[in-house]
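Every number here is computed from the coordinates shown, using simple stated rules; none is lab data. This structure is a prediction, so every number in the text was calculated from the model and none was measured. Cβ atoms are built from the backbone, for glycine too; each structure is taken alone.
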Structure P
Amino acid sequence: MAEPHEVPQGHSGEDGDWAAGVARVVGDRWSILAIRAIFRGIRRFDDLQADLGISRGVLTDRLRRLIDAGVVERVPYQENPVRYDYRLTPKGLELSPMIVALLRWGSKWVGGTQHGPVLVHKQCGTELEQGFWCRTCRTTFGPLGVGARHE
């Protein structure tokens with residue numbers, strides 16, 4: 001097994017290809033906002049359009065891209081005429097830590113005096129904390145404790 005090491009700053013060789021791939025899927029404004037809205041429970045086209053303030057054409061394009069990437073799926077909720085809910089797939093649900101991190105970061109650094117919502121555990125109402133977990137050491141740690149290894 002390779003040893004963990006620091007990721008070089010500004011590295012853009014083969015190891016950076018994953019970042020470009022992620023950016024192609026979720027890197028534009030409307031894609032990330034659509035994912036966030038669906039994550040929040042807004043699932044119908046007209047509701048997504050109203051929530052995002054986006055044109056029908058742009059929303060159609062972004063949803064099609066997210067469906068093609070396997071992040072979102074269309075699930076029929078009405079047969080005549082056929083209408084769909086848009087739901088996150090398991091692949092899309094795995095983006096939830098990123099959405100939470102961006103929401104928290106935006107509330108702290110971009111929101112100015114306007115703060116975003118406080119995220120809580122639905123069951124008990126306790127404010128969420130976000131961190132990294134090592135299953136071997138059975139501990140949490142911050143971003144400075146993260147390294148990388150190539151396998």
Structure Q
Amino acid sequence: MSESILKTLRDEHRRVEGLIVQIENSSDIVQKKDLYLQMRSELMLHMEGEEKTIYAHLLEDVHDEEAEEVAQSAESQHNEMRDLLSKIDNIGIESDEWDSTFRKFTRCFHKHIEEEEVSLFAEAKGDFSREELIDFGDEFAEIKQHLIQ
């Protein structure tokens with residue numbers, strides 16, 4: 001059974017949060033690297049899917065300044081997270097710089113999901129019907145599946 005894109009996004013946020021905690025608590029470098037790569041992969045797919053579905057619908061289908069503002073802000077935060085992940089990718093995982101950059105990424109991620117789950121989700125609930133949000137959930141799943149292939 002299909003579910004609202006908002007539930008799917010919230011569930012994926014919790015999953016990434018769980019991976020972040022595991023990364024932060026890992027003292028085994030190999031495990032830490034594997035968890036980071038898993039978290040990075042899942043988050044990149046998630047962000048791309050969001051941008052091509054819910055953000056695109058807010059920007060293209062809703063002719064409202066507030067909808068445009070929340071979607072653009074969320075995309076900007078995605079770009080900041082991508083930049084931080086790129087920096088992390090180029091730092092040795094055993095270094096203090098890796099840990100400090102990862103902490104900066106973590107703060108950015110938590111700020112993003114907090115704002116998204118409050119402002120963007122409220123905007124989406126106000127602008128789209130339950131059926132549309134379910135359709136966007138199906139669209140999100142299809143886009144992610146296509147990106148994986």
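General remarks:
- Once mean count of other Cβ atoms within 10 Å over residues 43-50 is evaluated on every structure in P, Q, the highest one turns out to be Q.
- Here mean projected area of the Cα convex hull in nm², for residues 27-66 alone is compared for structures P, Q. The highest value is that of Q.
- Read-out FRET efficiency 1/(1 + (r/R0)^6) of positions 75 and 99 (r between Cβ atoms, R0 = 25 Å, to 0.05), computed value 0.35, structure in P, Q: Q
- With Rg and Dmax of the Cα atoms in Å, for residues 91-138 alone derived as 13.0, 40, matching label from P, Q: P
- Given -11500 for helix-only ellipticity at 222 nm (-39500 (n - 2.57) for each DSSP H run of 4 or more, over all residues; to 500), calculated: source structure among P, Q: P
- When log10 I(q)/I(0) by the Debye sum over Cα atoms at q = 0.10, 0.12, 0.15, 0.18 Å⁻¹ is computed across structures P, Q, the figure -0.48, -0.69, -1.01, -1.27 traces back to P.
- Source structure (of P, Q) for relative contact order in percent (Cα under 8 Å, 6 or more apart), computed value 42: Q
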